Every structure is written in structure tokens, then in C-alpha cells.
Structure 1
Amino acid sequence: MVNYNQLAGEYARHRKVHPEVLKCLMAGSSIDNTSRVLEAGCGTGNYIITLQSLTGCAAWGIDPSDQMLAKATSRASQVTFSIASAETLDQSGDNFDLIFSVDVIHHVIDRRSFFTAALRLLKSGGRVCTVTDSEEIIRNRVPLSTYFPETVEPELKRYPPTDLLRNEMQRAGFGDIEEQTVGFPYMLNDSGPFRDKAYSALHLIPQAAFERDLARLQADLSRGPIPCMSRYVLVWGANSGRE
């Protein structure tokens with residue numbers, strides 16, 4: 001079991017907004033300063049804080065980790081943060097333009113409750129977006145899977161397949177379900193995020209394997225930056241059922 005309270009510092013230091021995910025969240029929901037946006041599982045607040053600062057939207061973030069929220073709250077006063085899980089959304093209903101999560105859905109035990117609550121909380125025409133990883137992405141993550149191959153099988157057990165997510169969203173009542181994949185190339189210059197285990201998958205593998213894999217990564221970095229690619233799948237749905 002990964003303790004996310006203990007990881008709050010590492011997440012705040014090392015986890016950043018994926019620029020292509022951010023672009024898609026903004027373009028796919030058309031949010032502006034009149035919009036109301038909720039992030040489920042906001043962690044240290046990277047996405048919801050950035051969306052609010054760029055658009056001026058009214059913004060909320062929930063997360064079950066008080067330490068993650070402490071980091072988020074210290075960074076922004078324009079976002080309302082509260083402790084809650086995705087399964088227990090209890091904001092007043094029928095008022096959000098966008099509800100989204102980034103790399104969170106594999107932690108949600110009762111996804112039916114989450115999607116049902118999200119639909120209830122969205123305005124007519126409002127959208128939900130689940131940003132996650134497909135099996136193909138997990139197997140080919142660069143550098144996580146290429147340098148730490150032991151992470152692949154535990155991650156495949158954690159992440160729900162995207163076709164299952166689409167089916168669950170449809171059963172919850174969402175329409176206009178669509179999927180898009182985005183990628184962002186970058187050069188890795190520092191092993192710090194991996195050394196500090198800022199990715200929860202690194203807490204799921206044996207320590208001996210982690211140390212061996214980290215040494216290989218650091219050896220390659222000593223010879224120069226490593227070309228990498230960060231990819232995500234965005235699964236969208238719309239509340240198209242209200243008149």
C-alpha cells in the first residue's frame with residue numbers, strides 16, 4: 001500500500017503539469033472565467049491551480065490526502081480544496097462545467113459511484129474527463145517501463161482498461177464518449193524524480209530491483225540526457241441527458 005501523505009513532498013517537488021493534457025482539458029471543455037471546474041484526486045494541485053490561473057474559472061479540488069492538500073493550499077488561494085475521495089463527491093449538484101481526474105482512476109475503488117456522482121454534478125452539456133494510461137502506454141513508458149520493467153505488471157493490475165472505462169461511463173449515463181491520446185517529448189537530465197520515488201509504481205517493486213534499475217538509469221544519464229516521451233489517454237464523456 002502506497003502512503004500518499006508520505007509522498008506529498010516528492011510529488012510537490014517533482015510532478016509537473018503535462019502540457020498536452022492541459023491543452024486538451026481546456027480545448028475539450030471550452031472553460032473560461034464563467035466556468036465551474038472540479039478536479040477529483042487533485043493531489044498537490046498542479047492541474048486545477050493552472051487551469052484556474054489561465055482561465056479565471058471557479059475551481060475546486062478534492063483529495064483524500066491531507067498532506068497533499070496542505071501542499072496545494074499553500075500554493076493557491078483561488079481554489080477551494082477539501083478532503084474527500086472521488087467516490088464520495090458531495091458538492092451541491094447540477095453546477096459544474098468540467099469534472100476531471102489525472103492519473104487517479106486506478107485508485108478509485110468504486111468507479112460506478114464516482115461516475116454516477118459526476119454525472120449528477122455536471123450541468124447539461126458539462127463534460128467529464130478521465131486522464132489515464134492504456135495497457136500500450138504502460139508497457140512502453142519511457143523511461144519508467146524501459147528502465148524499471150518490474151513496474152509493468154503491477155501497473156497493469158492497477159489500471160482499468162480504457163474500453164472498460166468507456167463502458168462504465170456509458171452505463172452511468174454519459175454520452176458523446178470519446179478517447180484521445182496525447183504525448184509530450186522531453187529530455188531527462190536528472191534521476192531525482194526516480195531516486196526519490198515520485199512515481200507510485202516505484203513503491204510497488206522490490207527494493208533490490210529498484211536500486212539496480214536506478215543505477216542503470218544514472219549510468220546512462222552520466223553520458224548525457226535521455227530522450228523520453230510522456231503519454232496519456234483522455235477518456236471524455238458528456239452529460240447530454242438533461243433538457
Structure 2
Amino acid sequence: MSAEFILETQGLTKEFKGFVAVNQVDLKVQRGHIHALIGPNGAGKTTFFNLLTKFLHPTAGTILFNGIDITTEKPAQTARRGIVRSFQISAVFPHMTVLENVRAALQRNLGTSFHFWKAESTLFHLHDEARRLLAQVDLQDFADELTVNLPYGRKRALELATTLALEPELMLLDEPTQGMGHEDVARVTQLIKKVSIGRTILMVEHNMSVVASIADRITVLQRGAIIADGPYAEVSSNPLVIEAYMGTANTELQGAH
């Protein structure tokens with residue numbers, strides 16, 4: 001595998017009692033790219049993410065990260081390599097402040113996450129870094145706000161900051177704009193673009209206008225298998241993709257140009 005690709009799967013397959021959820025997937029994610037994984041419901045996108053983060057073991061196939069075979073590693077080993085998944089659930093503490101949430105993620109990265117009883121003063125050195133991360137996702141003015149009081153879109157921005165605190169080399173974003181209104185979608189899309197500098201992002205996303213605006217490359221799954229792979233313009237006009245999205249989302253695909 002060349003250094004050009006940060007992640008590569010070869011023949012990755014997952015079967016559940018005879019049902020093939022992920023079928024012989026050969027995926028290459030180029031370093032520094034925003035790579036989108038799309039497909040109709042039930043296409044196998046979440047199962048694929050679960051294989052990458054080791055919450056599931058593949059039936060067959062190989063996962064390479066930076067050229068190293070990580071197929072049989074445990075989730076914690078893979079996370080330590082710099083593959084960090086965000087957004088599958090709201091991963092913040094609601095009754096801590098925004099700043100405290102980022103600080104907790106920074107502590108986790110330093111391996112001091114069990115020192116919550118430490119004197120507040122010993123944690124001040126993390127505040128500057130926490131504030132820097134909040135500024136990256138435009139939350140600097142919300143540092144002392146209780147997280148529970150944040151609007152939904154800002155909570156997702158905070159998740160992005162806590163993910164960045166773990167210093168990911170490859171960020172896996174699971175439907176980052178799901179359930180958002182138009183304004184929040186636009187804001188979070190821009191934040192993803194902003195934090196992608198110097199990193200690689202693999203994202204599952206249903207919103208085609210988001211995919212069209214920020215993805216360098218798109219892979220389309222249907223029934224667990226890749227049916228198209230390439231830049232947006234090429235993928236969105238592929239007859240197999242249009243058929244997979246069956247009319248309704250076809251308009252969505254074309255409309256996002």
C-alpha cells in the first residue's frame with residue numbers, strides 16, 4: 001500500500017447468519033481527503049464503520065491503516081493509532097460546561113481521565129488548549145455555558161471539538177448533519193471543511209448537498225457492495241447510483257450539483 005492512502009480495505013466482508021451486510025468491499029481513502037460513504041438505508045454503511053473501529057469482527061478481508069494490518073486489533077488499540085469516530089451518538093456530558101467537556105477529552109488523550117478528583121488548579125494547563133479547540137469550531141463564546149443549554153447544532157460542533165482533542169489522524173464522522181435545520185447544516189459543513197485541514201475524514205452522510213460541497217471522493221454502497229466510486233459529478237450521474245436511489249433521491253442527487 002502506498003503512503004498516498006491512509007486507509008485501505010481489501011475484500012472486507014461481514015455476514016450475519018447468512019445475511020451479507022458488507023460484501024467484498026475494497027475501499028481506498030486518500031490521505032488528506034474528505035471521503036464520503038453514501039448509499040440507501042440498509043446499504044451497510046454503519047456496519048462498515050463498526051468494522052473499521054473494531055466493534056465488529058469481519059467474516060473475511062483485511063483492514064490496513066498507514067500500511068499496517070489492523071484487522072484483528074482491539075478497539076482501544078485502533079483508537080490509539082489515531083482512528084477516532086464521532087457523532088454516532090451525542091458524546092458529550094450535558095451537565096458539564098462546554099470548556100469542561102473539551103478538557104475531559106484532553107485528559108482522556110493524556111491518559112489522566114480517571115483523575116477527575118484532582119484539584120481544579122492542576123487542570124488549568126489544559127484550559128488554553130481547550131479554548132483553542134473551541135475557537136476552531138466557533139464555540140469560544142460558549143465556553144462557560146452548560147452543555148445541556150446548547151442548541152443542537154452547537155452540541156454537534158462541541159462533539160467535533162472533543163473528537164479533535166483526541167488528535168485523530170483519521171476522523172470517522174457518522175452522519176454529522178443528521179437531524180439539523182438548514183442553518184446548522186451549513187455551519188457544521190463549514191466546520192468539517194475547516195477542521196479537515198491536515199487530517200483525513202471518512203464520513204457517512206445522507207445530505208447530498210453536504211457531500212457535493214465538501215467531499216473530494218465518494219463511495220456508494222448498495223446491499224453491502226460498492227456500486228460506484230469517484231468524484232461527485234461522476235458518481236451522481238452513474239445510472240447504477242440513480243437506480244439505487246430510486247427516483248426520489250435521484251432528484252436529490254441531481255439537485256445537489
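Coordinate-derived values only; no laboratory data. In this text the structure is predicted, and so the values were computed from the model without any measurement. Cβ atoms are built from the backbone, for glycine too; each structure is taken alone.
Descriptive notes on the structure:
- Each of 1, 2 could give distance in nm of label points 7 Å out along Cα→Cβ at positions 40 and 224, but the derived value 1.7 comes from 2.
- Which of 1, 2 yields 21 [relative contact order in percent (Cα under 8 Å, 6 or more apart), calculated]: 1
- When distance in nm of label points 7 Å out along Cα→Cβ at positions 64 and 152 is computed for each of 1, 2, the largest belongs to: 2
- For 32, 30, 22 (Cα extents along the principal axes in Å, for residues 80-143 alone, calculated) the corresponding structure among 1, 2: 2
- Highest-scoring label, criterion being mean count of other Cβ atoms within 10 Å over residues 168-175, among 1, 2: 2
- Structure responsible for 0.65, with FRET efficiency 1/(1 + (r/R0)^6) of positions 32 and 208 (r between Cβ atoms, R0 = 25 Å, to 0.05) calculated and labels 1, 2 on offer: 2
- Parent structure of the calculated result 0.45, given that FRET efficiency 1/(1 + (r/R0)^6) of positions 56 and 176 (r between Cβ atoms, R0 = 25 Å, to 0.05) is the read-out and 1, 2 the choices: 1
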